[in-house]
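Alright, structures below, take your time with them.
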Structure 1
Amino acid sequence: MHAYPYTITISSEKGGVGKTTLATNLAIYLKAMREDLPVTILSFDNHFTIDKMFELQKRKEDAPDVHALLMGAKAGEVVQTGQYGVGYIRSSTELGDIHERFKGPMTLTRMLAESGISGIVIIDTRPDLNILTQNALYAADRVLIPVKDLPSLENCKNIFALFDQRGIDKKSLALIPCLIDSRIKFEGVFKDQKSLLRAIAVNRGYRCLDTYISKSPKVESLNTNPEGKIYPILTHARGTEVHGQFMEITRDILRSVDATKETRACLYHTWLLEKEAHKKESYLARLEGLAERCLICGALLAEHSDDRSFYFETSDRTARGFLHGNCVSSMLCSTLYGLQQNDPTFDAARALVADKATRVVSLLVPRISSETSRLDYRQFSMAGEHLLQKDLEMPGFDAGEFDGIHDRLYLLLNEALAGFEGALRKESWLSVYPVDPGNPEAILHEESYKTIHRLQKHFAEAILSI
C-alpha cells in the first residue's frame, strides 16, 4: 500500500516567534502520544537545531541530508531514526542551488507523494517566503503560523496572499499565539496579549487556534544552558503551563490527522496519475490517427519502418503520419533546385538538403487559383524563427500531370490535402518536422507534441499575415 504523509508546515516571515521550538517539540509530543505513528521532521533553515535535538550519533561529513532529499534521493536514504523515536532528516547549509529545481510551486508536494514517507511530516521553514517555503506551504495539510506581536501578525498577510494568488483553499492555515507573556495586561475589552492577537486575527479573516503557547523562562533555559544541549519540554518542563498547552495542540493535530481521509500528498499523487493516464490516452489516440503509408513513396510504414525520419501534419489535423527521410530529401531537392533523379549533381544536392532538413521545419502552403498553381515553401527553426521562403511554380499540378521533377511533391500534397472531388482542401497546408529515426513516435509524446501544437499555431498566424 502506498504511504502518503500528513504534512505540517511551521512558517512565519518573522524570526524569534518560537517557530523551531514549536516544530521540534510538536514532533516529540506527537510521537509520545501515539507511539505507532511515524513522525519525521526536517528544516529548510540552517541553524541545525533539529540535528542537535534528535541526533543519536555524531554526523559524518558525507551523511545524506535535506539537500540530498530535495535533489531526488529516496526517503529511506535520508531519514534517520533519532532521539525519542522521531525520524529526522539532517539539515544543510547548501540549499542555494535548490531554487532552480523548485521553480514550480508543487514540486515538494510531488516529492512527498512519491517519497514513501508515512505518518506525519513536520517542516520547519526559513523566516522568509522563498520558493522552498512556498513549496512547504502548498504541500501542507496543516500550516501553523506562530505570532507573538503585531509585526509578526502583520507579516501573516503575505502567506494568505500567496494562497489567494494560487487559488488554494486557506482552511489549512491557522495562527497560533506564541511566547505570550501572561504578566502583560491591558485595560478594556482585550485584557492580555493572546486575546488581542486573536481578536485582530479574526477581524482580518484569519483562523486562530483556541490554544496558545506561553512565554516561559523554564522553556527558554532548555535551549540555552551550560551543557550546550537542547532539551524537550515533554521531559524537562512537565510542570509548566507550556507542557499542557503542547498537549492540547497535539490532541488537536491528531484529531485532524484522524479526520483526514486523503492527505494533500495523496490527492496530488492521484491527480498526477490521472494526468498521466490522460496523457497516455491522448498519445494512443495520436498513434491511431497516423497514416499507414509514406505519402510520397506509398510504402507501408509497418513493413518499411527503418527510415521514418520526418513527421507531417496538416493544418486541420486531418492527415498526420511519418515520411521516409530519403523520400523527403529527394522531394525537397527536386522542388527547390529543379533536379531530376538522373542528374549528375542530384546525389550531392540531396545530401546537402537532407542535412539541412533534419534541423528545420518545412512548411508547404499550396496557392491554387484558376490561373496558376504555386507553392509557398518556408523553413522555420524549432523555435519558430523564419529562416527561408521561396515561391515555386507547380506546372501541371491542376491538371494532374507529372513532370519528373515535382512528382514527389504532387503526391504528398494530393495525398495529405485532398478534399472534395480531388481538389485540395481550401486554406489547408502541411508542415514537416524532423524526428529521431530510432524513436519517431517520441514526437507524439505529450511534451514534444506541445511543441508541435505551438508551432502549428505560429505557422497559421504567419500565413494569415501574408
Structure 2
Amino acid sequence: MQHFPIFLDTAGRRIVLVGGGEAALAKLRLLLKTQARLSVFTEDPSPEIETWAAEGKLRLERRAFRPGDALCAALAYAATEDDVEDARVAALARADGALVNLVDNLQDSQFITPAIVDRDPVTVAIGTEGAAPVLARAIKRDLEEKLSPALGSLARIGKAFRGAVEALPMGRKRRDFWTAYYFGKGPQAFAENGTDGAQDALQDLLHEHLHATTREGHVALVGAGPGDPELLTLKARKLLHEADVIIHDTLISADILELARREAKIIHAGKTGFGTHTPQEDIHALMVEHARTGAQIVRLKSGDVGIYGRLDEEIDALDAEGIDWSVVPGITAASAAVATIGQSLTKRGRNQELRFLTGHDVAGFAEQDWRSLAAQDTVAAIYMAKRGSRYLQGRLMMHGAAAETPVTVVENVSRADQRIHATTLQDLPETAQACTGPAILLYGLSPRRAEAHLPALKEIAQ
C-alpha cells in the first residue's frame, strides 16, 4: 500500500487550487462539498469559477501563483493542464508547507484524491493507486446503486444520538444497538415517518437494549475452506465480521483473517504436523475463557470442520462447560483439489467407492484397510500424508497396488501459490516430500489435462 487512506478534517482549513479549466472544475466540484476555505489562482477563470466566487463559495485571485500563496494551506492542487506550470506550482506549494497533488500526475503527487461515494456524513473512498481509474469508477457506480440515498440522513440522526447511547456498555452492546438501528428499525422508520420516525426508533431501541438480558457467549465452529477467501460460505463471512474473538489454526490464510473486524481479538492456536503446536486442551480453555465473558467467538479451522478437524473433542469440551455452540461447514481440501485438476471424486465405471483418509493419527501413521485401498477401482483423498508418503507407497504396493497407479499431489490448494504435481505411486515419496506447503494426495486420479499424455495412467485410473 503506497497511499495510506485517511479522512482529513477540512473544517476552516485552507485548500489552494491553481487553474481555471476543465481539470480545475472537476476538482472544485468535489472540494466545494467540504468545509474548507478555498482559494483559486488563475488568470483565465471559467464562468463557473467566477459564479462560485461571486456567491462567496471560494476566493478567486486572477493572477499567476506566487511564493507564499500556499502558506497555512493543508492541500494544494496544481490543475493548470500545463506540465511545466504544474511543476512550478507544485514546487512553490511544497516550499510553503502544503501537501501537493498534480492533476493526472501520480508520480509527482504527494497525495491522490480517490473516487468518492457521497452520502454525507457517510463517505466511501475508492483508490487503486492510480493503476485502474476505470475500475475505481465501476466500483463507485456499484456502490452508488447499493447505498440508499437516505443513508446520510440516518447517519446524521444517529450522530446526534451518540451521547445518549453512551448509557450502553462499550463494545458489543453498543455495536448491537447501532446494527439494529442502521440495518433494521432505522431505515424502516425513516421510510414511513421521515426524521421524526427515525428519532422515535432510536429512543425505542435504546430502551430495549438498556433492559435486554446480557447475551450469552457463543462459539461458532467455522470451516474456512481451503484458503481462497472466495470459497468461504456467506454464513462464515457474516460470523467473521461479527466475531469478538477469532481462534484460528495455522493453515488459515491472511486474506481470510483480513475479513475480520479490526477490533476483533485474533488468536493463533495452530498445530504443525510433527512440529510446534498449541495443545488441544489449551484451545478448549481459550474458547471457554472468552465465552464466559459473553464474547461471540469464531473457532476458525481450515477446510471443513467435520473432516479431520477434531470437531467432536471441541464440542465435548464446550458441552462440559455449558457453552452454546454452532457448526458452520466449509469446503474441504479434497473438493477444492479435484475441482482444480478437472476431475470428480466419483465417476461411474471408474471407482465404486471413495475414501477420505488421514496420513497420521495420534500414534503415528494411521493404519488402513490396505488390501481394499489397493484395489484398482479405488479413489482416495489422503490428508496430512507428506511425511508418511513412503510408508503409504510401501503398504499399498505390498497389498497389490500397481506402481503406475496415478496420484496427484495438490499443494496449497486454491491459493495463489497453488501447485499441482501429477505423479505415480512409484514416484510419490519424492514428489510429496519436495512440497514445502500443505498438500493433499488424490490417490487414483490424474489431472484431466495430463490424461492424454499418460495413456498408461489413464487406463489404470479408469
Structure 3
Amino acid sequence: MSTSNRVLTLGLLLFAVAGCNRDELAPYGFPQPVEVECESPPDAYLNVPYSWTPSHTNGVDPLTWMAVGLPPGLMIDAATGEISGTPTEEGAFPLEITVRDSAMPAQVSVVSCGDINVLPGGIVCGDPSVPTGIMGEPYMHTLQMAPGVGSPPFTWDAQGLPMGLSLDTNTGVISGTPTEVGQFNITVTAVDSQGTVFNQDCGILEIFPRLDVDGDKLLQVYPDGCVPSGVTMQDLIDDGVLVGGDGTPITCEYRQSLGNGRFPAGVSIDANDCSIQGTPSNSEPYGMHVWITTFSQGNVNAFVPYCTPQMVQAPGAYSVTKTYQGVESTLKSGTTQQSGSMAAFGDNTPDPMVEVEEVCNAPACFYKFYFAYNTLSAMASVSANPNGKLGMGGAFDGFFHALRFTDPGVPASITGRHWVVNIDFVYCISDTESDCDSKEKAIANGSGSNYIFGVVVRP
C-alpha cells in the first residue's frame, strides 16, 4: 500500500470518528416525548368560568392537544392546551390528556391527570343545598363564597324565597319565619367588588309543616280527648292525630313542666314506639290519670294528651262514681276548649257530679273532702260546690259534690297547645267531726278514699 493511500484511509477513518460526535449532530438527534404536568387539576365550580393550562416539557412544536373526560361545559384548546369554559355539572371527572408533537415521526404522549372536581359553584349554598325549614319556626342560614373565589365584599340577591324569609344583601344571611309550606327553587346571585357576577342554582328549599296535633282528629279517634295505653306513634300518624314534620326522627317522653300534668308511678313510655305500658301503681289515687307526652323533632315539640286509669281502690275505700252530661264517666277524662286566655270546665248544676257513697248509721255523721290541682293560674276559681248529703230523711248514704273551674289567666306559654289539669280529691266520713278536720286526718281516717280526675284543655 502506498503512502498516499494510507493517508487517505486515515482521513476517512478520522472523518468516521468525527461523524460520531453527538454535539455536532444534536439538532438531528432522537426526539424526546412531551412530558405533561397535570397530576392535580385545580377544582372548578359549577356555573363559574374556569381556565387552566397544564405545563409541559420536551416535544417538537407545534403541539396538538386533546382531552378525554372533561366536565360538561369545558373544552381544551388544541393549540395551547388551555382547558376553559363554564362547568354545568357537579362531580368528579377523571381527565386524560393526549399530546402529539411535530417530530418526524410524531411523538405521542398519553397522560392520566387525576380528577377535575366540579364543586357546587362559587357560591356555597349549603351541604349541598340550603337546609330545610319548618313553617312558623325561625329560620337562619348563611350563604358563602367558596374559598379564593371572587373579590370581597359581595352583594347578594336571591330569587324564589318563600314568604316570611328574606336575604341580607350585605351578609348573605337568609332569615325570618316561613309562613307557607312547599318547595321553593332558590337562585342566588353574588356580585364581587370587581363587578364579577356569580350565579348559582341552590336547588330546592323545602318548608315543611311543623310537627303538631290535630285536635279535631284526636277527638274523633279518641272521644275522651286523650290517647290510651298501647297506642303507638305510628298509630297516631296513621290516624292523622300526629301530623306534619320534616321526616327526621321523632322522640317521645314525659317532661315535668307547666301544663303537662303528673306522670303516674308504675307506667312507662316505650322508647321505640312511644306506646304507654303498664298500669298505675297501688300508691296512685283511684280515677283517670291524664298527662302530656311530648313528641320532639329537632327543636319542634308536639303535645299529645295521654291517659290511663287506676282501677283499683284501697281496701275499705268508699264507692266513688262520677257522671258527666248524664253519662257515667268515673274512669274517663273531661275535655274543654280554651278561648284566648280563658279556660273553664263544669257548671253548678252540678255537672260533672261526683257521688261518694258510704253508709253512716251513727246519730250524727260528718263528711269532708280536700282537693289539690295543678296548672291553673292564681286567677283561677276552682270549686266543688254545690255539695250535699246523699240519703233520704235522716239516712246518710254518703255525699255528692260538683267539679268546676274557671281560669281567665292561662299562661301564654301553653295557650297554643293541649294541656291538662289534674284535680285530686281526698274524702272522709265519720261520726266524729274531728276525724276529718285536716287533710292528714282525712287520709288516715278515710280508708284511703280518694279520686283523681283529669281535664284535657284543647287550644
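Things to note:
- If semi-axes √(5λ) of the Cα gyration tensor in Å is computed and equals 67, 23, 18, the structure in 1, 2, 3: 1
- For 19.6 (mean projected area of the Cα convex hull in nm², for residues 45-276 alone, calculated) the corresponding structure among 1, 2, 3: 3
- Label whose coordinates, when Kirkwood radius over Cα pairs in Å, for residues 117-252 alone is calculated, return 16.6 (choices 1, 2, 3): 1
- With distance in nm of label points 7 Å out along Cα→Cβ at positions 85 and 213 derived as 7.2, matching label from 1, 2, 3: 2
Rule-based calculations on the coordinates, nothing more; no lab input. Remember, predicted model here, so these are calculated numbers, not experimental data. Cβ atoms are built from the backbone, for glycine too; each structure is taken alone.
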